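What follows is calculated from the coordinates using simple rules that are stated; it is not laboratory data. Computed from a prediction, not measured in an experiment: that's the story for all the values here. Cβ atoms are built from the backbone, for glycine too; each structure is taken alone.
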Structure P
Amino acid sequence: MSNRPRFYDALLRDHLARHRQMALVSGPRQVGKTTACRAVADAYLNWDNMDERRLLLKGPAAIATAVGLDRLRARPPVAVIDELHKHSKWKGLLKGLFDTYGDRAKWIVTGSSRLDVFRRGGDSLMGRYLLYRVHPWSVAECLRPEITEKAIRPPREIDEDDWRALVVHGGFPEPFLKRDPRFTNRWRSLRHEQLSKEDLRDVTRVQELGAIEVLMRVLEELSAQQLVYSNLATEIGVAVDTIRRWIDLLGRLHLGFLVRPWFRNVTKSLRKEPKWFLRDWSGIADEGARAETLVACHLLKATEGWTDLGLGHYELRYLRDKLKREVDFVVVRDGKPWFLVEVKKADANLSPALAHFQAQTGAEHAFQVVLDLPYEEANCFAHRKPIVVPAKTFLSQLL
């Protein structure tokens, strides 16, 4: 079971075969980044290893020697540098390494989502990398862990044991594959501790740690809910801008992610309150919130994955109007709403909001995705009008 192939194994092999750029591989702790990268590596260096950190600090020439670039090779070696984002000058190091040795080796660099930070300002690595974001297991990955040439795949029925494991234990590799409730509980506690005791200490001031840990506990109870920053600021006892900054930080550390409302006016979208979703749905007690979070994580994996594969630019948003009509998700493709998703645990009565917002946005499809419905061997995306679909069917067609 632990040797099951993953989509990211195929993704990295495809990158190495087709592209000269470095692969920057980001994603949550324990999501399988290192395992996938080491499977294709000829050389491996880890910033968290003290001896290897000293070598990395010596610069490109020392790294080149360590990975064997001074030896005759039939093909360029694949070199992985793990957790490099913890180096304060990692961008400069990678620029020098690629500019000097980019044609003599294939470079893969892993780290947390802080690898994405450079995209907010001047990007000294422009043209030198392709970014790949790793996500937990999904329904589609259980069925087909190979590269997709099209965003939507034909439906296929997931094994019932895999489905129950995803719902109960989540998609992170260790608990998903082990399928032991006691282990899953301990793993979840350890992950929380690593986030609060290790990752936060690396990136924030000591005096803020206690308050951020309180915010983490609050956010763990708010998955699938709209965040009202002013209420959170009052509860934690800090300014609204501080809450915004801390939630952004916790998103970059992969505690959860934000889904913003969709408006044609981008400024208006940024002013509205986002919805919050945990990255790990396994510990959510409320069944409705767990179902919505499971689907949210699948949709985030699909939209980021399709974008990383070069199939277009995809975004995950939600819809809400002044009358408080709402649809849980809208997938936006190249700036235009593509399909709507309303999530239910068991309710198969079609939500009238789907037809309303489909007419407003011009989206091609509108789905009410129901977790408890049995699988149907039918293509959801063949239908244009709002339709109730089983989660097993719908999720199997994604990534």
Structure Q
Amino acid sequence: MSEEKLRQEAVRRRLEGESPTEIAAALGRTTRWVRKWVARHGDDGHTDRWAQSRSRAPISSPTRTPAEVEAQVLASRARLVANPQAQYGSLAIQWDLRRVGIHPIPPARTIERVLARNGVTQPRRRRSEQYQSKNVPYPARIDAEPGTTHQIDMIGPRHLFGAARFHTMNLIDVGSHRVGNDIVTETRPAVLVAALTGIWGRVGVPSVAQFDNHANFRGGIPPAWRYFSPIVAACLDLDVTPRFIPVREPWRNGVVEHFNDVWDKSFFRTEVFTSIDHLRAENTAFVEFHNTHHRYSAHAGATPNQMWENRLSAALPTDYKPPPQLPARGRIEVVRYIRSNRQLGLFGKRITLAEKDIHQYVTAIIKVRARQLVVIDINGEVIHHSDFALARELR
């Protein structure tokens, strides 16, 4: 007998005078069950619907995203997907909603639920070129403690409408993904070191600053290997170790490279900027928006600002002046991969290592005060030691 028939039989027998206890025993149910369906019949006895099961779902959900917000999220997603140069994840949608004046901005998790519910999620666009591992141990392990290691990179030159030319210096703290950056219209050494120290004045000074090998960072007037830039001088002056990653291996600065992509596709490619001042103002807002809203799986869903709660940053005084020459203190680290020619290249200076050192990464440590070069292998063993004719002049 179906469940509905059992309910109807229980009510029939009760109306004929049987007790709830007798009915329950005969039908294999509880007396509470019998009384429930007798009461349900009394409430709606003029139809047969009383015996049907009722949905237990709430009539309304107080936590469901309002239809207006859902429509705004879907419209933003459509705008971003239509732009082949834009990203369309939750952060990009949040920034787009902020840009068009929507307030309050829905949380990232709400946006993700809306996209999933409407079936408009799709895989991330992947770069055509992917990193291929050499399966060789890499020596420079990054300290994941917030405030310890900064990765720094430049984007540009870029141009606004009207031919205004600019570069962006992006800095990201590896341990928290907290970002600081600056828009510069020139790449003169004095301008770049002012930009970097200005960022450090806002986000704090790290222990290690990791760069690629561009002349903007290391200096580059031949003979380049003897001379370093004002940026390197400022690092040494502030007890920061400048570290240069291997040549043609940008993924070693993968955290800042990823943010470069976010900055480009979630910010720069989604808006028309009327001037450098307009760009700077919106860029400042975007960086703060990223630090406040972007949730990273590496931090169990915490934002960069949440990772920095209750932490002290070694902020730089606003009146800090970079040194006019290379300070006689600290060390400069250069990571290199040694190929079969056994050559260690240091910005133009070449050192021949032993046969046993090929096909591995080594770290060249320039001891500034002693003007010496020490090269260590992956195990920390010294494999080369020599004088290094380091110039104090900056270039």
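Have a look at P, Q and say which one yields 2.7 for distance in nm of label points 7 Å out along Cα→Cβ at positions 23 and 367, as calculated. Kindly include the intermediate steps, with their values, before the conclusion.
On the way: P: 2.7; Q: 9.6.
This value belongs to structure P.
Consider the structures P, Q: one of them gives 1.13 for Cα Rg over 2.2 N^0.38 Å, for residues 159-246 alone as calculated from the coordinates. Say which.
On the way: P: 1.34; Q: 1.13.
Here the read-out was taken from Q.
If you work out distance in nm of label points 7 Å out along Cα→Cβ at positions 31 and 95 for P, Q, which one comes out largest? Let's see the in-between values first.
On the way: P: 2.6; Q: 6.9.
Comparing P, Q, the top value of distance in nm of label points 7 Å out along Cα→Cβ at positions 31 and 95 belongs to Q.
Given a value of 4.9 for distance in nm of label points 7 Å out along Cα→Cβ at positions 39 and 359, point me to the structure among P, Q it was derived from.
P
State the single structure among P, Q that was used to calculate Cα extents along the principal axes in Å, giving 66, 51, 46. The read-out was computed on structure P. A value of -11500 for helix-only ellipticity at 222 nm (-39500 (n - 2.57) for each DSSP H run of 4 or more, over all residues; to 500), calculated from one of P, Q, originates in structure P.
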